[in-house]
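Multiple structures are listed underneath, in C-alpha cells.
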Structure P
Amino acid sequence: MGEERAASRTLGINGLGRIAKLSIWSQVERKYFSEIVVNIGREVGTRLADIAHFLERDSSYGALHSYLYGSQAGRVIENIDEKSGSFLVNGVKTTFLRSARNPSHIDWRKHGVELVVDATGQFLDPTASPEDPKGSLRGHFAAGAKKVILSAPFKIKDKARPMPPDAVTTIMGINDSEYDPKKHLVVSNASCTTTCLAYMVKPLLDYFGADRVLSAAMTTVHAATSSQSVLDHAPKSGATDLRKSRSVFNNIILTSTGAAKALGLVIPEMNRIGFIAESVRVPVTTGSLIILALMIQDKSLAAPINRELVNDIYKKAVSHFPEGYLVFSEEQNVSSDIIGLPRAAAVIEAHENHTRTSAVRIDLEHMASAVKRLESTGEGGSASLDIGTVSASVKTEGSRSQKFVEVPVTQAVIYGWYDNELGSYTNMLRDRTISIAKLMEREDRAPVTVRS
C-alpha cells in the first residue's frame, strides 16, 4: 500500500505480548504513525537492546527485516538510545515505557499520545471506573488518551450492567461504519476467531437471508496461545478448568470461545439464530481453522443448495469486501500455508466445503400445540408456519391419521483458515487503528464555528 503518514500523530500501545509485538511489526510496515510509544510496565532484560532483540526476532514469523523486505534485507532496528528509552524501527521512532502497570499512571500525555491500543488482555471491562485500583480501560483517558482500542472482546464483569453507550465492537469491512467518532470512545476490535467467523457468515446471510438459516454451529481448531502452559503444572487456586494447566505441546485441549456472542455484536441478525461455538486448542504456534455448519431452509429437494452454489457465493463475495480481507482458495491448504498471509481475515477452503440436503418431517399437530402454548403464555409473538415451500402429507397409522410436512433442509459445512496472529488479526487491528486515527485527524482539522 506504500507509506501513508499521518500529521505527526503518535500511537500508544499498552503491552508487549503477541498482539502488541506484531502490531509494531504491522505498523512500521505501513508507516502511518510518525511515532509509537509502547508501555511495557516493567523492565525487560538488562538493557534496552534486549527489547530490540525480542522485537526483531520471532519463532513463528522469522526476522522482522525479512518480513518487511525479504531474505536479503539487513537489520531495521537502529539508534538504540538507552537514555530516552527509544530506537528506530524501520525508520519509526519507538519509545518504551517501563514503570506503570495501571493505565491511569502511564505517561501518555507527556508523549503526546491520544490514541491507544490496549493489547494487554488484562483490561476488558468497558464499565470499570478509571479509578479502579487494579486498572481499567478508562484509566487511559485519565492519562491523556482520547480514544482507546481494545485488541480483544469486551467482558463486563457485572452481568447486570449494560454496554456503555460510548463503547462499540467493530470489525473492519463488516460493521466498521458503526463507529461514531463523536460518540464512541472505547472500541473493541473483537477477536481473531470472531473476525474470521464474520467473514465466513456474512456472505451467506447476504445471499440467503437470516430467516432461512435455522441454526448454526462452529468449531475453531485454534493454535496455542501464551495463556497455555508449556508443561503440566498444578492449577491455580480457584481454577475450574483443569485443562488449562496441561502441556500445550502434548495435547489437544478442549476449551471455550466467546465468538458466537461477539458475532452478534457485529452482525445483529445472528442473534435471531441458534448458534453454538466451540474451541479446540492444538499444538501449533499459529494458523487456525473454523469449521462452520449451517442448517438452511431450502426451496426444493429437486434443485437444492449445493457445494457449487456455496463456493460461488464466496467467490463473488471476495470483490465485495475491501483490502483483500476475504480470500477464496481452491488449493489444498494446510495450516502453515496461511501463516503470514497478508490481510486475509478468512481464507475459504473451497476444496473441502460440502452440503447435504434432506427432508425434515414436522408433525403439524405437535407444532400447532406448541404454538398455542406459546401464544397462551404471551411468548409466541407472530409464531406461524409458512408452508409455501414445503410439501404436506397425511400418514395413516391404524385408525389415526397424522398430518405432517416435509421441509427441505440443507446442511452446509464451510472451512475457513485464519492466521490468528499476524496475517489476519493484527493486520485487521492495524487497519482499524489507522481508520480511527484518520477520523481524529479530520476532527482536528475541522474549522471551529464561532457563534455571535
Structure Q
Amino acid sequence: MTTTLDTAALLADSALDAASIDAAAERISGVVGHTPVQYCERLSAKTGASIYLKREDLTAVRSYKLRGAYNLIAQLDDLDRAAGVVTASAGNHAQGVAYACRTMQIQGRIYVPTNTPKQKRDRIRAHGGDFVELILAGTTFDAAADAAAEDVARTGATMVPPFDDARTIAGQGTIAAELVEQLAPDVVIVPIGGGGCIAGIADYLRERSPRTAILGVEPTGAASMTAALVAGEPVTLGEVDPFVDGAAVRRIGRLPFAVVSELGAQVAGSVAVPRGQADPVRVAEESFVVTHVDEGAICTAMLDLYQNEGVIAEPAGALSVAALETATFEPGSTVVCLVSGGNNDVSRYGEVLERSLVHLGLKHYFLVDFPQEPGALRRFLDEVLGPEDDITLFEYVKRNNRETGAALVGIELGTADGLSALLERMEQAPMQVERLEPGSPAYRYLT
C-alpha cells in the first residue's frame, strides 16, 4: 500500500524509545506517582481472565494526560518558558497543561471546543489558577487546534501537543513502565483518541515486554486510527460523534500512527454493537489489534463501573472496559484495562443512561396513530404493553378535525428479548404503529 507519510524519518527524528520513556518517568516522578492496578472480580468472572484496572483516573487531574504535558513542559529552556505555552484539548490534556503551568509558574493559553463539558472547563481553571487563560474555539478538537496553532504563529509561544509529539508520547508511555514493574500483564487494553498514549505504551512494551499483547480501542463515532491503518496513512474523518469527548479526534497524529503502524497493528472488526451480534476480537500473545466500540457499549461500561466498583469513569475512560464485552483472551491471561480518565460531568448521566438502554436493547421509540376516542390509550396499555414494560415518553397532540392522532411513545422493556413479543402485539393492535429505527434521521432528531 502506498503512503505519503515517511514513517522511518518520523521515527528516527523522534528518538522515541524505552530509554526516553524511562527518562520521562524519572522527570515526572515528583508530580505523578504510580497509579494503582486493582483486581476486578466482576470483570474477571465475566471474561474468564484475570482483569485488572489501571487507575489513571486517580492522578491529580483525574487522567493520564498530566504525564505527557508535564514531561514536555519540564524540558523547556528559560527562553521558551518566558514565552509561555499554548495547547488545544478536549479537556483532559488541558488540565494536565494547566496543572504543569501552575506547578512550574509558566503562563499558558488553553484552547478547548465549545462543547467541552463544564466540569472539565471548571477543573482547567482550578488547576491553572492565575497562570492559564481558557479560550473556547469551535465545536471540535480540530477547530480548537487550529486556533491554538494561529496563536503560536502570532506570539511565538511553545505548543504543547496533546498527542503528536515525542515528548508527550514519552510521558504517556510511562504508564507502560509502571505496568511492567507492577504486573507484567499478558494483555493491555488501551483507549485511543489522538494516539499518543497507545504509541507510548506500545513502543515501551515491544522493547521491554514483547510478549505482552495490545488491544487498542477507539469509539465507533471517531475511529481515526482504524481509518488510518486501513488507508496506510492518517486520514481526516468526514464526521465525528463528539459524545466520547476525550477521544473524539477527527485525524490521528502523524507520529502516533507511525509508531503504531511500524509495530504491526492490525485492524479487527467492530466490538459490541449490538449485544450478542458482534464477532469476537481474539487477542493472543504478542498480537497488536485495534478495534472500536459503539458509544452505547461505552455508556454501559461506565454505569457498570460506577454501580459495581464505585469507579467514576468518563466516556473515554471506560473505552477499555467496554472492549471486554466480546474480546476473548487465552485462558488464564492477565489483562489490564487502562481506565484513562474520570472527568465526567454528572449532568451527562441522563444521556449516558439513555444510550446504554438503547445499546442493551431495552429502550425503543414508536410513532403510534391513536384513534381519537375515549379509552384508546387504555387499550394500548392493556393490549400492547407487557407486564414488565414501561412508558418512559409520551407526547401527543390532539387534532380535532382528524379521526386519529399520532403520539411519540418511548418504551423501556423489562428484558431485551421481550421486543419480538411487543412488536407482535403492536401488529395485532387496531392502531397503526411505526418503529423508529436507531440511526434513522427521525431517531437521531429524537435522541
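FYI, it's all coordinate maths here, none of it is from the lab. All values reported here derive from a predicted model rather than from experimental measurement. Cβ atoms are built from the backbone, for glycine too; each structure is taken alone.
Comparing mean count of other Cβ atoms within 10 Å over residues 88-95 across structures P, Q, the highest value is found for Q.
With helix-only ellipticity at 222 nm (-39500 (n - 2.57) for each DSSP H run of 4 or more, over all residues; to 500) coming out at -11500, pick the structure among P, Q it was computed from. For helix-only ellipticity at 222 nm (-39500 (n - 2.57) for each DSSP H run of 4 or more, over all residues; to 500), the value -11500 is produced by structure Q. Of the structures labelled P, Q, which one yields 2, 10, 15, 19, 20, 16, 11, 6, 2, 0 when P(r) over Cα pairs in 5 Å bins from 0, in percent, for residues 120-255 alone is computed from its coordinates? Source structure for this number: Q. When mean count of other Cβ atoms within 10 Å over residues 232-239 is computed across structures P, Q, the figure 9.1 traces back to P.
Please state which of the structures P, Q yields 5.4 when distance in nm of label points 7 Å out along Cα→Cβ at positions 72 and 368 is computed from it. Of the options listed, only Q reproduces it. For mean projected area of the Cα convex hull in nm², the highest value in the series P, Q is held by structure P.
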